[in-house]
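Multiple structures are listed underneath, in C-alpha cells.
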Structure I
C-alpha cells in the first residue's frame, strides 16, 4: 500500500513523514508539497516527492498510485473549502481509496462561531459524500501554540489580553496529534471513524497564563477584553484580518478574524470537548499540558531574559 501526505513540508507533515518512515519502506511513501526544497532531507531517504498545490487544477497527477492519503488542512483559514474540495476531487480521480483528514473539534456544533469550524464542517461533508472511505481526526488546539504564539507576548509584556473569558479547551500537543495520524495511516480498522484528539484537562486561558507564569517565573496579568478590543490589539501588531499564505507576524502565522472568532467560541463553551481517543489510538494518555510547558521551561525563561535586555 502506498501512503501519501499533502502539505508535507509543514511542521505537521514533516514530522508525520519522519514517523511513518520508521514504520514502512521509503518506497511506500509519497510526499506532496508546494515547497519541494523543504523536503530535500526526506527525499534523500528514498520516498517520492511531488509538487502539489491545492490551487492548481492539475493536482490529480500528484496523487497517482496513492492508496491512503493524509490530507492535512491548509493554512488559509476561512478560505480552505475550495482548496480542500479540489484535493478531494483530485483524490477521487486519482483512485485514492482512503483519506485521513486533520479536522478540528466542535464541528458538530451548529452554533459554533469559529471560522475554522466552518472550513472543517464543509470539508467533512465533502469527504462523507466522496465515495472513498475516510477517517476524521478532530484535533483540539495545540499546546505548542501557547508556547510559540501566546507566551512571547504574555511574558514580554506581563499581560495576557483575551476575549475567551472563562471558557475551557482541552489542549493537546502536536506530537500527540501527529502520532495519532501516523497510527491511523499505518494501521487498520479506522474506516469511516471520527476521533476527537484532545488532552484530558479542560483549561481556561487564565489557567494557561498561570502555568506559564509559574514556569517562567514572570508575573502575567490576565485581562478579559471585548472582541473589538482584541481586533484592535491585533491590528496594532500588523496582523491581517484574513489569512494570507506564507505570512507571519512575530514568527507566528496569525489572522485576526480566525483568532477572535476562535476565542469567542471558547468563551461560549463550543470547544469544551474532552475525549479518550488519544489513549484509544496510542495505548497511552496524551501528554499533560503542565508537563508540556515544563519541558519548555528553559525557552520560556529565555523569553523573559530577552525582554529584560
Structure II
C-alpha cells in the first residue's frame, strides 16, 4: 500500500494536471468562438457565389474544364483519385484525428479498384500513413495557428493544377465537419470536378436573362468565379476542421478536468482514511503503553 507521502504527491501532481487541462479548455473555447464566427460569416458569401455560377452556367450554357465530368469509357484503366486528408498538427483533442485516419484507411482498403494517391494536411495523418510506407504526393505541415485564406488558396491552386494536367480524374477531401462543440462528423467531399446544382434555384426567375450581354464573356466570368469558389471550398473545409479541432480539444480537456477532480477526491478520501488509521494506531499504542506501566 502507498504511503501517505506518496498519496500526497499524487494529489499535488493531479492538481497541477487539472490546472493545465482547465487552462487548455478555456483557450480552446476562446479559439472555438472565433472559428465559429469565421464559418458563419463565410456561408452567405459562399452561397451567393455558387448561385451566381449556377445562374450563368444554366442561362448561358457555359461549360468549364473544372466542371467536366469524365464520360463512361473515356478513361482507360482504374480511376485516378487524389485523397486530401485533413488532420491537425497537435493531439490532445479526443478522437478528432483518429476518426479521420480510420476513415481514410478504410477508404483505401475498400476502394482497391481505384489508383489512390494522398495529400496530407496536418502532421498526424502524415505520421500514421508514413509508418505504413505510404508516400504522399505532397504534404502541408506546420499549419498556421489560425488557418489563413492565403494558405488555402495555395493548396487549392495546386489541386487545380493536378486536375487540369490530367494527373487525377477526381479529387476528394476527408475532414471533420463542425456540428457543435461536442459533435463533429467525418465528411468525404468531392472537390473536383465541381458540381453546380442547377435545381437549387429557379432558372426562369433568375436575375440573369438568357439574352443578357456579358463583358467579359460568360466563359471568362465563370472560369474566374469557379476558381474563387474552389478556393473558398478549400478554405471552408479547413475552417470547419479548425473549429472541430478546438471543439474536440475543449470537450477532451473538460473530461480530463472532471476526471482529475474525481481522482483528487478519491485520493483525498484514501489519504484521510490512512491518516486516520495511523492516528488510531498511534493512540492505541500510547494507551497500551500507559496501561503496561501501571
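Since every read-out is calculated from the coordinates, none of them should be taken as a lab result. Every value quoted in this text rests on a predicted model; they were computed, and no experiment measured them. Cβ atoms are built from the backbone, for glycine too; each structure is taken alone.
Which structure, out of I, II, was percent of Cα pairs over 33 Å apart derived from, given a value of 24? Could the numbers behind the result be given before it?
Working: I: 24; II: 44.
Source structure: I.
Please compute FRET efficiency 1/(1 + (r/R0)^6) of positions 60 and 236 (r between Cβ atoms, R0 = 35 Å, to 0.05) for structures I, II and give me the label with the greatest value. Present the calculation step by step, with values, prior to reporting the outcome.
Numbers: I: 0.20; II: 0.85.
Largest calculated value belongs to II.
Can you tell which of I, II yields 5.3 when distance in nm of label points 7 Å out along Cα→Cβ at positions 196 and 260 is derived from it?
II
Out of I, II, which one gives -21500 for helix-only ellipticity at 222 nm (-39500 (n - 2.57) for each DSSP H run of 4 or more, over all residues; to 500) as computed from the coordinates? Let's see the in-between values first.
On the way: I: -12000; II: -21500.
Checking each candidate, the match is II.
Using distance in nm of label points 7 Å out along Cα→Cβ at positions 52 and 164, single out the structure from I, II with the greatest value. Can you show the working numbers first?
Numbers: I: 3.2; II: 1.9.
Structure I gives the largest value of distance in nm of label points 7 Å out along Cα→Cβ at positions 52 and 164 among I, II.
When distance in nm of label points 7 Å out along Cα→Cβ at positions 108 and 156 is computed for each of I, II, which one produces 2.8?
The structure behind it is II.
Using distance in nm of label points 7 Å out along Cα→Cβ at positions 20 and 100, single out the structure from I, II with the greatest value.
II
To which of I, II does the computed value 4.4 (distance in nm of label points 7 Å out along Cα→Cβ at positions 188 and 268) belong?
I
To which of I, II does the computed value 1.1 (distance in nm of label points 7 Å out along Cα→Cβ at positions 12 and 172) belong?
Label of the source structure: I.
Computing relative contact order in percent (Cα under 8 Å, 6 or more apart) gives 19 for which of I, II?
The structure behind it is I.
Given a computed value of 20.8 for mean count of other Cβ atoms within 10 Å over residues 180-187, which structure among I, II does it belong to?
Derived from the structure labelled I.
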